[in-house]
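In the part that follows, the structures are each spelled out as structure tokens.
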Structure I
Amino acid sequence: MNYENWISYRYLIAGKGRFLSFLNFVSIAGIAIGVTALIVVTGVMTGFGNNLREKIIGTTPHLMIEKETGVPDYEKIVNQVKSIDGVAGVSTYVQGNIFLENSGQAMGLVIRGIVPQTEREVTRVEQYLTKGKIDDLEGDHIIVGKELARYFGYEVGDKVTLISPSAGLSGQSWHYQLTISGIFSTGMADYDMNLVLVNFKKAQEIFGLAPNMATGIGVKVNNPYQANEIKEKFYTLLGYSFIVKSWIDINRNLFEALALEKWGLFIILTLMVLVASFNIISTLIVTVMSKVHDIGILQAIGVPKSSIRKIFTKQGIFIGGLGIFWGLIGGFGLSYILKTYIRVPAQIYSIDHVPVELQLSDILITITAAFLISYAASVYPAAKAAKLEPVEALRYE
């Protein structure tokens, strides 16, 4: 340890009087609290964002191939899509709007016709089932969401009446009475309230589609975050008469809003660290004022002004470093407590704990921001200490 570091360390731990020691403690605590808050808040935001992302990926395919007039000869296209590298599963579907009739009232829903045997390769609908089995989705059976079942008091075995918006030859709407064979819960109220599942062939019948016609093809890829790259391969293979949408495209606004909220909170909490840095400034100014005699002696024996500046700059960095260290311990500890012991209402959030996920990039950004703020706070007091003249410092000694 060179003499600059040694003197800085001595000034930090051997402050003259309790007041200076108290200022050092407050400075370290302020930085520590700010770093702790940054780590915990960014971890919670990341956890909730990833949890929501997993649910969206679980209920919708990574990629959806559609055509405005429907997808004809879908079996041929399915075989073509399967040949592309990165594709993990393919399943056709029929999707559209329909009305549910209950007690003389009609409610608009989204109905999706799926092939149970291949749907499990593309989405996690089977994992979301709380009652029933996906293989039971045959014939006149239907699977409804938890919120829809709660709203109308439905149970497995109950009958529901659907009204197709497609008009028959008589000009009247078609009515279908289906039996509930299962209930799913994704944890997202919109899905659980507005989405119902039927068999693929039943959906074709409801919308009057030909046996070789589907409204879309769902694709699961090995890496969901490469969905947009694989999308370009689909356009090259199938042509631009098809519409290919990725889960990223569909939910772009939502994820951008989450990212903006996360960085907004990061900036606000960084301001908290910035406010705490004023404690470093005041502490160093008080230290400089109390060490005028020491500064005069150091300069009298030949210590250059640059070294005087470094002594007090490093003291500010030591304060910031200790604050960051205890902030990391506090952040990791509080994150562990939140994730392990703090429970949240599962019926509201669909999870029973706080989903804290700490990312290395977020932690490094937090450390860097706190360090730079601590360094900036020490520049002015260190410069004032370096400007002291030895004659002035020792005049009254």
Structure II
Amino acid sequence: MQRVYFDNAATTPISEEVINAMLPVLRDQYGNPSSIHAEGRSARAVLESARKVVAQSIGAGTGDIFFTSGGTEGNNMAIKCAVRDLGVQRIISSPTEHHCGIHVIETEQKMNGVEAVWLPLDAVGRPDYKALENALADSGGKKTLVSLMHANNEIGTMIDLGKVSGLCQQYGALFHSDMVQTVGHFPINVQETSINFLSGAAHKFHGPKGVGFIYISQESPIKPFIEGGSQERNMRGGTENVYGIVGLAKAIELATTEMEERIAHITDVRNYMKTRLLEEFDDIQFNGDHDGDSLYTVLSTSFPPSPKNELLLLSMDIAGISCSGGSACSSGSEKGSHVLEAIHADPARKSIRFSFSHYNTREEVDLVVEKLRSILPVREMVHA
């Protein structure tokens, strides 16, 4: 059976070029980059070369990039260390953030008495920028961190990064953004858009799992989140995942070089999917800002109430289609999507997140639509 993988927001298939870049490191450059002998120096050289590639991809200096295990660690590090080391007493965020953002903020609220301000959202999941400005203006003298993800992982709605950055600068607040879904997919330049903390993960742009990075502005120096040795310039203890970091760098290099072509291709596949669904099925809706400032890799589709909705994801998997109902981190949870709940989506409808990569094709869309036709009621054709 031919399978179609439309769950790229959860993770992407690792590209062959990335595997080929990692293999020599796995085989030959096994030295510990902290060792001073030849094998250690060789590993250190590829590690620092990778750091330079990552830094250049977002317009940062090499001294601003620290390698992590992924987006969750980066987000934990930024938020918790901002409270611990930079005197943050107040965090402004959104109820549609990834769980690794929401749960960290709730923990800081409970354990350290940090004030949490949750911004109201409109129907497509955009934060209310006037409410953000009012909250920043009404800080009561408390050091404030704004933590907002660049693009929502479930519905794709994006924030106006420049607007949020400008407001933070105007009111003297720190700004952290979870950019796990947008690094490698959108042009990002920290020289043009001021930001204190930015997190990314390799497996969202065809790199390996278990490796990511955090950008830390020199204006917001924090202490180590993971204590240990002096790795990562004393910022993160633990021997570096050298082959994973090399894979991350190769993946982000390819994503940056091929970005324009990938955007055009993925956007075409996504728009074709929208067209086919609207043609074939009645009462199809799309969640989020799908026609506006949106993550072009994601199409959150809302199907009308049907007795078959409860088993729709399972039926599609059996039919050879990989997609999701929301965040992969919440699979197995009986509770519905906190993102859809926050935008007041109709709970009687079934939302499926289709997410795409440059490996996907229109032919795969046709195959998925045909499979859906065999599962769900189709639009009745009216003949003249």
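Here is how the numbers come out for the structure above:
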read-out: Label whose coordinates, when FRET efficiency 1/(1 + (r/R0)^6) of positions 53 and 101 (r between Cβ atoms, R0 = 25 Å, to 0.05) is calculated, return 0.40 (choices I, II); value: II
read-out: Parent structure of the calculated result 1.51, given that Cα Rg over 2.2 N^0.38 Å is the read-out and I, II the choices; value: I
read-out: Label whose coordinates, when mean count of other Cβ atoms within 10 Å over residues 109-116 is calculated, return 13.1 (choices I, II); value: II
read-out: Test item: mean count of other Cβ atoms within 10 Å over residues 77-84 calculated as 14.6, pick one of I, II; value: I
read-out: Entry that produces -18500 once helix-only ellipticity at 222 nm (-39500 (n - 2.57) for each DSSP H run of 4 or more, over all residues; to 500) is calculated, selected from I, II; value: I
read-out: Computed 23 for relative contact order in percent (Cα under 8 Å, 6 or more apart) - originating structure among I, II; value: II
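Bear in mind these aren't lab numbers, they're just calculated from the coordinates by the rules spelled out. Quick caveat, the model's predicted, so the values are computed rather than measured. Cβ atoms are built from the backbone, for glycine too; each structure is taken alone.
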